[in-house]
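Trainee: Below are structures written as structure tokens.
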Structure 1
Amino acid sequence: MRVLATVGFSFAAGLFLTLLPWDGWQLYAAGALALASLLWALLGRGTPHLRRALLVLLPLMVSLLYFSAYRALVRQPVQALCGGEHDFSAAVCDWPEATEHGAKVTIRLHGLLGAKAVYYGDDDLLSLRPGDALSGTAWWNDVAAIGDGDLRQFSSRGVYALLYDRDTLTVQPAPDMPLGYAPQYAAKALRDKLAQLWDDPSVLGFLTAELTGDKSLLPESDYVAMQETGLAHIFAVSGLHCAFLVTLLSLLIPPTHRRTLCAVASAVLVFYMLLTGLSPSVARACVMQLFLLSAPLFRRGSDPLTSLAAALTVILLVNPYAVGSVSLQLSFAATLGMVLLSGRLYKSFTGWYRGRNRAVRTALSFLAANLAATLGALVFTAPLTAYYFNLLSLVAPLAGLLAVPAAGYAFMSAFVSALLGLVWTPLGHLAGYVPLLLVKYILWAAHLLLAVPYHAVYFTNVYLRVWLLYVYAAFLGCAVTPDGKRKYALASALTVLTLAACLWLNSRWQQYGAFRAAVLDVGQGESVALCSGSEAALVDCGSSNSYVDAGSVAADALQSAGIRRLSAVIVTHYHADHTNGLTEVLTRLPVDTLYLPDIEDEYGVRDRLVSLAAHQGADVVLVTEPTRIVLGEAVLTVYPPLLTTGDLNEQGLTALATAGDFDLLITGDMAGQTEQLLAQTYPLPDVEVLVVSHHGSRYSSDESFLRAITPDNAVISVGDNRYGHPAEETLRRLQAVGATVWRTDQQGSIRIIIDRQGHALVDR
């Protein structure tokens, strides 16, 4: 029995249980486990199972007690200050980042045990450096108040509060490159050197993401291609990158010098862990690799399960909230899958060939090793990717074969090129041609596979959720029944057939009726999908909630419905909460025509969309007069901006969808006065569904406008926000005209189906 592995996994399991939505149960559960352990010890005295039971129960109890203590000592003192204005002093932990409205920087709070916060302010924050001391007054906000996604993102890094500037900030500069922040300075030097060596945006973005985990420079179209083909894990610094580093070092240090290799590799891994930001997945990979490297030096076997358990324990002792990190969960699941399954799969794949041809055996071993590693990881990560990303890449095994080996060589050659570039830039440029060619090849392969029909399936298709459970049940049944190869062949064939059936059934259901619309749940933003038959259009796609990827939400919903092409994409106006998801949509789905308001915008969104449309082969229409679009059995009428000056909200397009006697109206973010002008200018019908303007702002949905169109249903696209949307007075105005109010923040995506008899069904 692996004692350390059992203790470590039991401790980790207890902390993973803290992700359950209830609060305050941990101490009661710890008491129950203590009682169970005592009873077991009394009743099971002398039995061989006693020790095993205690090795499971006691670490579970300790983990719950530890979580409760950590929450009381570290997190709750920070939470007690949230919701008010307080003084603070802190040290800058990392380099600041620009935001839409200024800048932000991660800080370590003084006087609060181990707690960090993110400080938001103006552009002056961009001049800060790691190690600088800050003090002042700020408004404190609890991360739990802004949405589940951001809560996991922040708390898994030990960040428990968001601080907002009150113009009282005092900065005490740190000395040049303080020793304690050397990894942060090294990371910046590495990123700067990479930018100096490669000027191609795709290559630079790819290598920066692969070496440092920073994906901000990667063109979105390239990231979408990598994500959709199951290759995005290349950018998640984890065990793969640690293996690349150790492989590189083993090429430089002779294998006979094991102690030297272990010492150097350990130092490099620790520094690399700090350099890449010490995220939970990075820490898991580096700590596990350190255990594996050091085990032979202590005359111990290199047991991957024990190393994995030890790595998890160390990470969770530092921050129990790291269990909420999606990257850690995926990294742990992938590693566990490879440890438990990849070896068996490799033997199965290579066992059928009995020949002695060395070339064939070498090629088969290479293919089998890569395929076994990919499938082993996929078995344990598929439920997580389905839950978090609504995605299962069907081409991931093939993509892994084509791209992962090249990614390893790209990593190692780029690392060497950067080091040479630090010594002499021309030498780095010369060496940089190797990773450049490798990256070009990987991106070519990813985009090639992205064009394959059904390269991925999306779990917005409800049938697929049942299918995934069936697949696991089928193969689990195969594993526990008597040996035989035919049962696995039969299970595989049934898996393919049932998958095809699920896709067909969903496509038929989604195409039911003469017209369908969906106001998608994209958080604080808006995106409306309109479909008739096999034709579809999209009105807006964006979100201001960082934990919502509006582009993925829209593209997943459309592709799950069997939509492979968009006849039209209509942009009401150029604000980010209506547009920032369009890049992914236009990357994943061909678009015939992009309709834009003919106005200038200060954010440059119009130019970016026009450029993207040209790159994707879509036509662009700047709407200056009412424009009619035929969409299957429905007609879309797009009205031009009524105003050409002032706020962008008032210079937007309006979309009216008509199918028989059914009408649906979308007004973007118009205020009440502009809505009045709209009703006076154009002969608007009584509408069955109104997509409420500006997320239910108190300035929208003017009473006279509502009386003019008399909506039966009002759908409010809204998420977590600090504006008070939807406003109570707006809700009262909607109810006063008899409209049934639907909200995406409470009911999720709202779907409208018009059957061929003209009957409308509005449902969540």
Structure 2
Amino acid sequence: MKNFILIILSLLILSITSYSQDEERLRGTISGSVIDNHTKGKLQGANVYLMGTKLGVSTDVSGEFTIKDVPVGAYALRASLLGYSDLIQTDIVVTNIKPVVVLFELIESTVEFGEVEVTAEYFQKSPDVPVSTQVQSYEEIRRLPGGFEDVVRAVSILPGVAQVQAGRNDLIVRGGAPSENLYVIDNIEVPNINHFGTQGASGGPLSYVNLDFVNNTSFSSGGFGVRYGDKISSVLSIDLREGRKDDFGGKATIAATQFGLNLEGPVSDKGSYLFSARRSYLDFIFKIAGFGFVPEYWDFMTKANYDLGGSDRISLVGIAALDNVRLFNDTDKKRFDNARILYSKQNQGVVGITWRHLFSSGYSTVTFSQLYTDYRYRQDDTLMNPIFTNNSFEREWSLKGDVTYEIVKTTELSIGIQSKIVGFNSNLTLPTFKSSYGKLISVNSSFDTTALKAAGYLQLSHGFERFRLTFGVRADYFDLIEKSFVFAPRLSATVILSPITNINASAGRYYQAPSYIWLVSSPVNRQLRYIGVNQFVLGVDHLLRSDTKVSVEGYLKKYSDYPASITQPYLVLANTGAGYGGSQESFASFGLDQLISAGTGTTYGVELFLQKKLSEIPCYGIISISYNQSKFKALDGVSRPTSFDQRLLMNIGGGYLFSEKWEFSTKFRFATGRPYTPYNSDGSQTGTIYNSSRLGVNHSLDVRVDRRWMFSSWTLITYIDIQNIYNRKPIDVPRYNDRTKQIEQSNAIGILPSIGISAEF
């Protein structure tokens, strides 16, 4: 590792003192297509040109374009067509290694403003989801300091999103628990996209999605349409790119936590493929550092697509993630430290195939997928005897179909259905365990079942002169719980005040089924109902200039029927699902108590979001400020802040492109402390003062420097990323040490430097 760091530093120094004349002569190619946002039909005659240059073309009869002989560098690309709003895509990084592929989805313009010039859109979003949605490109995710090039971690800079602790992807969206987030990869719904995931929730230390596969992501923090269901807080939709169609290529990477290899290339003249394999090297670092435990993981991804001719296309996605934690109990201290760890061996797999068909006024999509997760949890005492084991297997077979039809220019109808066959097997063993609250818990349960989940939705969207209204209804069914059928109406609207100002609003009912693991410990738990939420969002967005937007949103969420503990009247499962769990949280996230759907809650807040896109001014930036409150009531009827109630969140990030070679970026994060339950001097905790104390504020500054070298047949990219550069170590949640019989005030992680290098060919 030391030698590797010296090599990277040497290359960076060399780059400052050397200059390649050949680099000035390097050229690349931009290709892509322009389609209608609603019908997905290809648009002929659209003008596409590189802003700040004289390079440009028009799309052919297939809606495709190619711009050749483009000097290497970063550009903004503009597409325009009469009757449609202009669209600008930034962060178009041209290299000489492979063509850049760009897809434009233009929205028909239905509003006339006379002599007022309508600025081109850097910030286009679907008119059917006008609120609480942000799109991040590959480059925006890649360059984020402290983000580890992770699609989930990149979301944390957006308004309303909190992280429970450093080094975790447990997203807290507008006060909601980590179990309330939905992940969608190329139209495939995935319960959790993280390594070492938390069962029943959606967090983990690091995502298994390879960023090199990602075209862009769309994140909705609330108010999403009826197309998505069975989650109540957020949707992260990940759009994967296609592989190269011109030639074979690849990329080798050594990053902050892993190394990997990507391969891609054409399949005849009608398709392409992508493949990647990655492995962590944390086990080598942990061993050298003398840790008592070692996390290991592998992940594999593949995507293939094929044009069937005419209006039909199919794509295949496959993902596997293999995780394991090994323990070294060669000393008393390591055995004691490891006895505080809930460790796991976990395997995840996803495979799905999608068929898309275009017709004259719309398109249809059919996706069949299968996913599984094999959980093996265990925690031992200091004598290495098990105090908790959980061997669970979750499998879903899913078939869903969607049809979108443009009735007339201003009216669109969407219909979709989905069915899931759920296979679930779990064996839980917890010999008598006394929690810090004094409750005795004992579980020895086996559960094996097959269940049916189904859903259907209908959505109608209509645009008036300066007003667009979208109404939808969704129905969900789960035959394993009480009140297995629910019905959810949703409404959203946009009022166009001017070419640069919109008012947006949404209101709707949202439902989420209890996590499978919550149904295991007692037959009583199978009487749980869907968790319900009424959501209301109101906001305004305004363009300060074509590349800079400011928005303000307020929201209110009213929860009902949240699972609550019968025997621990202060506990509602909205407070669980983050972190590594285990005995220090009394295994609460597994729902080992008898549960009843009686918890209620309220979250509300206001968010300010300012964003500048990369443009002719070679800088970009984000400012997001969120104020929110989140409170829940369990069976004791006391309104308490949730474990994730961080009142004030602020993120400031941005960067500057000095040239096509050098880039600097930084991110500052500030967050007020979240609640916790203090310990008594004897190590006990009291339910009556549950979540009565708070941690102090936390803030950190991350910086990153990127450098590109472009050679005739390959490209080298390096970066240095320093998290928490001023080494602030805030106090983490206090823990009671059974060995010393003392309350420990542990500190969060301090400064964390990392480097990365990748070679693309």
Structure 3
Amino acid sequence: MRRRNALAALFLLLILPGFQTPSWALPDELKPVEKVALQPLVAQVRRVKEALNYIGRPLSAAESSSLDAAFEKGAEAAVAGIQGVLAPHVLFAVHINPESRVKVARGPAAAECIQQGWRAFLVRVHNEAGVTAALKVASPNARPLYKRSTSAADPKVSISQGQVGDRWMDIQTFDSRPLNKTLSGLGLEYRIVELYSRDAGKREAKVEFNVGQGTQDLGFRNEVNILFDCIPSTEVVLGVHDYDGKPSSASFVIRDERGRVYPHNSRRLEPDFFFHAQIYRHHGESVYLPPGKYSIEYGRGPEYYRDRREITVPVGQKTCREDFKLRRWFHAKKLGWYSGDHHIHAAGCAHYESPSEGVTPKSMMRHILGEDLNVGCVLSWGPCWYFQKQFFDGRVSDLSKGDYLMRYDVEVSGFPSSHAGHLCLLRLKEDDYPGTTKIEEWPTWDLPVLAWGKRQGGVVGFSHSGWGLNVNTAELPNYVIPPFNSIGANEYIVDVVHGVVDFISTVDTPYVWELNIWYHTLNCGFRTRVSGETDFPCIYGERVGLGRVYCKLDGKLDFDRFCEELKNGRSYVGDGRSHLVDFKVGSLEVGTRGSEVRLDKPGKVRISAGVAALLDEKPNPDLRGRPYSQKPYWHIERARLGETRKVPVEVVVNGEPVLRKEIIADGTLRDFSAELELKKSSWVALRILPSAHTNPIFVIVDGKPIRASAKSARWCLESVDQCWSQKKGRIRKSELEVAAKAYEEARQAYRKILSESSD
């Protein structure tokens, strides 16, 4: 502080009229600027003053008064007075010579930053060239802290831990209104630069300025090295209590009055992900915040309300505490239903590739807890495969806690068969395909991989099912043959015939594309189940558990039993904003006793379930107006009826909605019941589309198999041919004969089903 005041006083003294400036006193960049048109200078400085007020770094009352007084003086004195008043805030003095070369010198302002916060400084620009380009600022200490995934299986780490330590700051110019984005061309003006510090303590930074390519002055004179004193922020201890008062975890989105997120995204490393607004904290953990006012949005997954409150971090305290009470609107676990996301990643897509190859199990567990996800399946896949596979051990992670389990398994993605459809392989004992040491050696089509997974007791299915099954219709079911040219449940149309598919995934691709192929195969008598997934952080990077499966368990949560119930279809899928619990036909609960009800002859059956949904009181027209092929693919808002707070619960028989009841989506759990007359063997399900969907119950009439639709059988038969046309060219010659035989067996199966079906 004394140094800043001394420098400012010297600067002020040196620019006073009549004072003879010693040649040794100041570098060229800091010498007073004398011949400047006063009126535009005053106008520009007034905008700077206004901008400083806006960003929360206003001039003091005394400084503001002195500045107003300087404006009223004669031209020479006014220009000198303005420079004198603003001098204590100038950290960088930039000089642009007549050849547009840029030099910079340290100004008299104290080089003081704050940990996990922003500080604003002034840049004095002496613009002899009248440049009107943008003034650009950069620093090697503000270079990227991370490199996003390139999907490499064995990437070379390009940012070292030493570089992480050196990249401690962020720097940006404030160019928003009331300021202009470019220099005015006036001989003297002021700009604002903002600095963010990740750390506390002494930190040195090199700061560079230019006004375009080739404008840097020779001899590195456009650079200045400054030692900063980074003041510790306040440690804000977060008390997190669940609805019942017990300690818990939660997500927090922390913003200042300007809407900036804390901690700053560009300086984040795990467990706080740079591609998130939120952070996750357990009860008693902390976040560091500079003194000031903040808005905090907090919650814990879709079964909780998202609440918001304002806090003030006091000045002059090392620590303070803020307590948060979470509010639930639905508690599936209390009803015996446990949430899971079987498709999340610790590497690839939005994740780090450097300085670490993805993130650790500890970080993933934090996110699972923070989103109230009972089961999180972290799938190692192509990106960073050889590093991430070390975390697979064929069992539930030791980091699991009570009713929150995490297990590492495999997604077959980035492997030779990826073109045929990505695969989720859960509950594996081994994660290397027999006889392979490298990804490239795995099979080039899906059937052998699925069969291998099932042989070792795994539960297996297709990821992000809709990709490659896209159609230009919202009709469900529809009879358009999709292209089968991508990475969704493409070879499912063949593999289901061979009995190697336990489930296909939903919620993370457009619902029409996902459900249509499933409906058609159910209509042919196959009994594949659906599960819910997010594919974090690829399809959805916002948070884990945006797509979920809820499995019913008797007793305590156990991973093996969860997988069994997923395979049995004792489950429903959705976005977690609506729920369809305890779905029954008669007394048979979905997923029990093979989900099969037998009737001696056509007759009536009773449908029952518990249903609940939660809509915001006010509609969201932006979300509702989006095409179904645009994210978010599943969301309760899309089910809203008009301007009401109601959604439809539909009974689906053989893919067709046959009965609909409306419920108020206020979070209340309500009984749902209906009677149906079934004339033939059929599958029955419930849905709130596109937000939740149960697995089916199969009603067998007079012992006959389900042959619901010849049109469905024909669609499946034609789809086998279409799939083969797209996949055969990428199957190894050594595997081609076996694959062709499997496809032909699928055709024969569908031909037989077609012959047994009627429209």
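Trainee: 1, 2, 3: which one has distance in nm of label points 7 Å out along Cα→Cβ at positions 385 and 705, as calculated, at 3.6?
Mentor: Label of the source structure: 3.
Trainee: Among the shown structures 1, 2, 3, from which was the value 41, 32, 25 of semi-axes √(5λ) of the Cα gyration tensor in Å calculated?
Mentor: Matching structure: 2.
Trainee: Using the calculated result -1500 for helix-only ellipticity at 222 nm (-39500 (n - 2.57) for each DSSP H run of 4 or more, over all residues; to 500), pick out the matching structure from 1, 2, 3.
Mentor: Matching structure: 2.
Throughout, read-outs are computed from the coordinates displayed, never taken from laboratory work. Keep in mind the model is a prediction, meaning the values are calculated, not measured. Cβ atoms are built from the backbone, for glycine too; each structure is taken alone.
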